[in-house]
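Each in structure tokens, the structures are laid out below.
Readers should treat all values here as calculations from the given coordinates under stated rules, not as data from a laboratory. No experiment lies behind these values; they were computed from the predicted model shown. Cβ atoms are built from the backbone, for glycine too; each structure is taken alone.
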Structure I
Amino acid sequence: MRRVLVVEDLPQVAEHLKGLLGRDQEMQITGVQTQPDAAVAQATTEKPEIVLVDYFLGGKENIGLQVAKRIRAGSPGTRIVMITVPQKPVTPRPEEGIDAVFVLPGGANEMVQVLGGEKPGGGAKGGATAVYSPKGGSGKTLIAVNLATVLRRQGSSVAVMDGVMQFGSVRHLVQVPPDARSIVDLPPGGAMKGAMPEALWEGPAGVHYLLAPPRPEQADLVAASEVQTAVTILSETHDHVVVDTPSRLGDDALGILDAAKTILLVVTYSGPAIATARAAIETFDMLGYRKQKPILAVISQSDETGGLTRGALEHALGLPVAVEIPTDRKLVAESLARQEPFTVAAPTAPISQAFGALATALVAQQRK
């Protein structure tokens, strides 16, 4: 279910929009606001997936744009659709809070397109982000779980997939109940899509988890093609899918990377980590990934520089750095002991703030 807030002060227009939204069973209207301050307050508090904003709110041009900018600042994950008329065209400008434009008196087909959901005949709703590191101990699983938590708190629907089939680590980071289902419980082929909702476990902050098999020997029951199919299905029903990707570039990892919309390459300020990252990038280039999708570097344990700088690392890898994540051994240790994401337990800590910056950078990249 996708929550939609309507910001419209003309009753007849509001009723028209509600009628169009009501045709989609996946849409839940959370309210109709007529005043800018009340609209911003509700959007930034509840963080709905979608907000429809009248460009001429209060009969004045640009008032809607001001509202959109304020909502974007308070809820970066919310999709904002500007409502206008043919005589006053508006151009989508995601950086200013306009992700799409709905021109009155448009119909249901136009509404489906601007909402960014599945179009008639199918189509992906969101995209997958593969969190990858060729070197163990980089913290990629911690990054995947906490990034997903922040994206969910920003208002997006989010799923985490533990792509490490044999020794997945996600179960050690969150309190998964013993009877939780996993990818091994999904039927193969076309039946997987219908069974997916029952296989998902809802974890902290409302993030959906598709877990790896609970026992190592069960990994052989999941084909690499099924792993890739699961990523694709999750991408059709969630704004963001964050995948903890195996370090070894086998068929399962390559399937995840093929299906991903964005790759986050986790690296630290150390010679061995940079060397293995460069080797991975060379493989990515052979596979044509850099021409197909953004590849962003994420520096873990960034305060342990070893004399290196961000610019030097970007030059060595030939990749832009999305964010530097500082070390907080005490908070991370407490998070692991409680099996709770530290972005939930301590959202204002510097390490959690870094994940907020990473989530914002990822959303901005995917809007381009």
Structure II
Amino acid sequence: MECLEKPIWNRYTREELAKLTVKAPNQEIYTKVLKNFDNVAKPIDGLGRFEALTARIGAIQGTENIDISKKAVVIMCADNGIVREGISQSGQEVTLAVVRNMADRKSSVGKMAEYVGADTIPVDIGVNHKESIPGVLDRKISLGTRNFRKEPAMTEEEAIKAIFTGVEMVFECKEKGYKILATGEMGIGNTTTSSAVTAALLNCEVTEVTGRGAGLSDAKLVHKQRIIVEAIDKYELKEADALRILEAVGGFDIAGLAGVCIGGALYHVPIVLDGVISMVAALLAERIVSGTREYLIPSHKGKEPATERLAKELGIEPVIDGNMALGEGTGAVMMFSLLDIALSVYQDRTTFSDIKIEQYERFSHK
């Protein structure tokens, strides 16, 4: 796929998807941004990981003149058939209610995004509601996924369509001048789908990566974990590839966010990840299109137990340790504000010569 080519999902099969390649971010720009930071009148590496993250954004954009002024959070909204098995406190009607609030900018992420100057782009990729929701982009694949306890959550065609819905969103956003995007989601039951996908991708014990979601009792948590174990065994997911895992136990929101991550890599747009659901989507994206993770920016370490394992596998370090579990893209939006602050030091840098003191030197340590 050429970088400026608009993606059309039905051009792609499993085999074509596997052929996608991404170009690595510009390492020369990365190094140049770090050197520019060294010239700022501050201790060497004084902004810690924010210096490396800023350099990463520059490398992705291909310029030392970094611009993240126009930003948005893409929120993939979908229902999950596994909710019928009683794995959550609430039903699918809550998905619709929250999505409507997102459209009116009344949800948590809408208020936070407005405060930091970011746009919210809610996308109906699979809400179990037949009518279009005003203020929400209609990219519906189906009225939610199927109950994966009974049958695979989606078909291969649906999974690929959902992935390329996310890729297309990045293309459209770049065409509209957005410089950086964040990932968000909404869908009751999606901590179950994300835990199932994580356990299968990492081939680890389900109990290690499955938490209480929005607040399950001990008995409900055991029930949730048992259902995931059954599904992994039923579909033989320990030996399956990423796309097959997604089809069997994933969600349309996860698939769409995987596409956003891939789109970021294809179109050189930095993607700020939210919590566990965004992170498992990112790992899916990396397994499907190698090199995607180089275009991702971490935000926060959430409450769900899978977060730490996913971050390690992706090779990223979340910056915010706030024990958050709100979802919607709220942690990523918080990260927007921190990136803006770090970039302000870089863009309007005061040099050592400006304040007439001797510049700090960088020494190598043996």
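Here distance in nm of label points 7 Å out along Cα→Cβ at positions 92 and 252 was calculated and came to 0.9; which of the structures I, II was it taken from? Computed on structure II. Could you figure out which one of I, II the value 2.7 for distance in nm of label points 7 Å out along Cα→Cβ at positions 172 and 300 was computed from? Only one of I, II returns 2.7 for distance in nm of label points 7 Å out along Cα→Cβ at positions 172 and 300, namely II. Taking relative contact order in percent (Cα under 8 Å, 6 or more apart) as the criterion, the highest value among I, II goes to II. Which of I, II yields 0.90 for FRET efficiency 1/(1 + (r/R0)^6) of positions 188 and 308 (r between Cβ atoms, R0 = 35 Å, to 0.05), as computed? For FRET efficiency 1/(1 + (r/R0)^6) of positions 188 and 308 (r between Cβ atoms, R0 = 35 Å, to 0.05), the value 0.90 is produced by structure II. When helix-only ellipticity at 222 nm (-39500 (n - 2.57) for each DSSP H run of 4 or more, over all residues; to 500) is computed for each of I, II, the one that comes out at -12500 is I.
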